[in-house]
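Take a look at these structures.
Taken together, the values in this text are just the output of simple stated rules run on the coordinates, not laboratory data. In this text the structure is predicted, and so the values were computed from the model without any measurement. Cβ atoms are built from the backbone, for glycine too; each structure is taken alone.
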Structure P
Amino acid sequence: MFLFKMMPILFIFNLYLFASETKQKVHALYIPLADHYAALVAYERYAKEMKHADFHITQMKNWDLLRAYFQSGEVDMAYVMTPLAIDMFNENPHFRWIGLMHRDGNALAINHLLKKDINLEKNRINRKPNADVALALKKAYKKHNKPTQIGLPHLLSTHAVILYRHLKEHDSSITFTPNNKADVLGISVAPPKAPAFIKIKSKKAIPAAFEQSLPWADVVETGGYGKVAWYSKDVMPWKYGHVECISLATDKAIKDKFKAIQEVQYYIHKAGADIEKAKEEGRKSLDKIVEIVRKHIPLHTAKAIKASLRYDLEVINYKHLNIDKKGLKLIMDYAIEGKTLKQGLDIDTFADERFKVNL
């Protein structure tokens with residue numbers, strides 16, 4: 001009798017074991033940025049629903065660590081800035097571009113020494129990339145006889161491209177090599193360390209800024225020790241928003257785990273739609289997204305996350321996440337022109353459009 005009663009339980013347990021065995025592990029790397037919020041939401045809300053993928057995410061402290069780990073071939077996917085991904089592909093083309101993680105999404109934050117020479121609108125929605133920042137940087141160069149350091153997440157970043165374009169358009173200059181004459185010296189500062197970078201420079205009475213992904217610029221503004229000068233969407237306008245971080249999958253994972261990778265991509269798109277819905281609805285819906293983000297990235301304050309995801313600002317979006325070849329070419333061409341990239345690549349070879357999602 002006991003054995004008869006146990007049979008349904010054993011049957012369910014065996015089904016669970018069978019399902020677990022048929023799922024394939026998909027391991028993805030990310031950086032603690034608003035750029036990668038869709039991966040966090042996909043993991044928290046949908047990982048258990050996935051039929052083909054046993055989805056895992058690992059947070060990396062900086063881009064160089066992510067690059068090294070992904071290039072080792074030990075993981076399946078990574079979410080990477082466009083210029084860095086191109087450089088990685090030129091180094092070792094063992095992966096393909098399969099989609100976007102978001103559009104737009106970075107901003108320039110300045111400390112109070114630069115702010116005093118810039119007339120900023122009170123409302124962030126009205127802050128546009130006019131000549132004021134470039135003029136303030138020129139003035140700082142003349143006063144201190146050295147370039148103002150601007151922290152970038154990596155020298156091979158879309159952020160460096162955005163900053164280069166802005167300065168070029170306003171007759172200012174940038175270098176990425178010390179001891180070169182220019183108004184700005186772009187340096188690498190890991191995203192979580194960017195707020196401290198601003199604070200330290202301010203204490204030493206040195207003008208400084210950083211160009212980083214959200215919500216780090218909003219962290220310094222909501223924290224009261226810096227200001228958002230402008231958002232990248234206004235420097236690099238593009239249909240649906242400029243290309244920024246892209247989703248990569250190794251050739252081996254695509255070959256051996258095609259359905260699993262395809263499923264992860266589907267839920268990345270679905271998670272992006274969830275974030276967009278939460279942005280529009282606000283309140284409880286947005287609070288749930290904040291809760292997911294802070295579970296994985298506690299340094300992102302609730303106030304800063306909500307500031308970055310303001311529906312009226314629309315400075316980062318998670319729509320239209322399929323491959324955008326022309327959008328990637330725009331970033332690549334500016335990266336080469338600005339000398340952040342040594343060479344480009346054949347985008348048709350780089351892209352695998354089989355992972356297109358239609359929600």
Structure Q
Amino acid sequence: MKIAVVGTRGFPGVQGGVETHCRQLYPRLADRGCDITVFARKPYVDTEPYNYKGVHVIPLDCPANKFLEAIVHTFRGVLKARAMKPDILHIHAVGPSLFVPLARLLGMKVVITNHGPDYNRKKWPPAAKIFLKFCERMGVVFANEVIAISGSIAADIKSKYGRDSVVIPNGVDLPAPPDTQNILKKYGLRKGGYILAVGRFVPEKGFDDLIGAFNRLAFRELKLVIAGDADHEDAYSRALKAKAGSNGNIVLTGFITGEPLQELYSHAGLFVLPSYHEGLPIALLEAMSYGLSCIASNIPANRNVELERERFFEPGNVTSLAEKIREFINRPWPAAERKKQIDLINGKYNWGKIADMTLAVCRKVAA
């Protein structure tokens with residue numbers, strides 16, 4: 001089966017939930033005999049076509065602008081895909097779904113994966129939110145099949161458009177925690193002596209709330225580590241870095257992946273996800289797969305992940321967040337609880353099962 005893909009910046013080494021999803025999914029589909037071509041964005045990947053674990057990646061030009069890059073790139077990607085005559089065009093995310101009607105008009109069969117209502121992100125002004133809602137409608141109404149990455153997203157689609165979707169979640173690979181502690185040495189961290197957060201520097205991640213809560217607690221030795229950066233430097237990301245820089249116990253690593261990130265997950269004392277908006281939070285799933293003690297904001301996407309009720313806090317409530325940090329950084333985390341959490345992640349969010357489910361959807365549409 002020949003599958004063309006648009007809607008992702010690219011991979012590997014590109015931060016973002018959609019990017020992680022695609023990096024994990026498509027090599028597995030290639031292993032299952034699919035011919036996969038992913039159209040990536042040149043500002044984020046190499047300028048020449050390349051192969052990643054059996055996946056053909058073709059970079060296309062697009063403007064390095066948060067308002068235009070997805071739209072321009074997807075338009076070009078759909079036209080390029082048409083020339084390939086794929087069995088399936090797989091489109092990711094709400095914005096790129098604008099071009100589902102064009103793809104159908106060009107004779108392609110289209111599967112979309114809805115990663116969540118992007119128009120709820122704080123970064124978008126009112127006009128952009130309205131436009132993204134229109135994009136979502138175009139995708140849901142005209143796609144041959146709709147995949148939602150969580151039950152709450154599927155329920156939202158059903159209530160707004162009256163259409164059923166197939167729920168296929170994000171996943172994680174069970175890690176083999178490294179024995180090394182190189183990044184801990186680099187930043188003067190000690191095992192269990194830091195709080196970890198991972199994600200892009202955008203308002204909906206709530207990292208400014210996390211820094212505010214951490215500053216209130218005034219720990220002497222405990223540190224806060226935030227692994228991530230901005231895709232496009234803006235006033236928010238600059239202000240966040242300035243706020244972090246005022247406290248010597250806050251470490252910003254920039255965007256990292258591979259062994260350095262594995263080391264941070266393996267040795268943290270607590271993982272925190274203070275976001276206002278998620279589709280299905282891969283960073284939280286990854287933290288749980290390491291057996292980390294975790295707390296998260298009680299938005300619907302995070303509640304889909306089966307943490308204990310007491311581990312959630314109200315998004316934007318800095319006081320509540322500070323209280324949860326104080327409570328859980330000091331609470332023992334028994335080995336039995338760690339194993340229970342790891343087994344849950346392995347059973348429910350296994351990438352092999354996710355690849356099989358996605359392939360079944362594509363085969364059904366192609367037939």
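For Rg/Rh (Cα atoms, Kirkwood Rh), which of the structures P, Q scores highest? Don't jump to the answer; show the numbers that get you there.
Numbers: P: 1.03; Q: 0.96.
Of structures P, Q, the maximum of Rg/Rh (Cα atoms, Kirkwood Rh) occurs in P.
When distance in nm of label points 7 Å out along Cα→Cβ at positions 295 and 327 is calculated, the result is 2.7; to which of the structures P, Q does this value belong?
Working: P: 2.7; Q: 0.7.
Comparing all candidates, it corresponds to P.
Figure out for me which of the structures P, Q the number 26.4 belongs to, where mean count of other Cβ atoms within 10 Å over residues 79-86 was derived from the coordinates.
Working: P: 26.4; Q: 16.4.
Label of the originating structure: P.
Which of the displayed structures (P, Q) returns the greatest value of distance in nm of label points 7 Å out along Cα→Cβ at positions 159 and 343 on calculation?
Working: P: 2.8; Q: 3.4.
Across P, Q, distance in nm of label points 7 Å out along Cα→Cβ at positions 159 and 343 peaks for Q.
Using distance in nm of label points 7 Å out along Cα→Cβ at positions 87 and 103 for the comparison, can you identify which of P, Q gives the largest number?
Result for distance in nm of label points 7 Å out along Cα→Cβ at positions 87 and 103 over P, Q: largest is P.
Can you rank P, Q by relative contact order in percent (Cα under 8 Å, 6 or more apart) and just name the one with the largest value? Could the numbers behind the result be given before it?
Values: P: 27; Q: 16.
Largest one: structure P.
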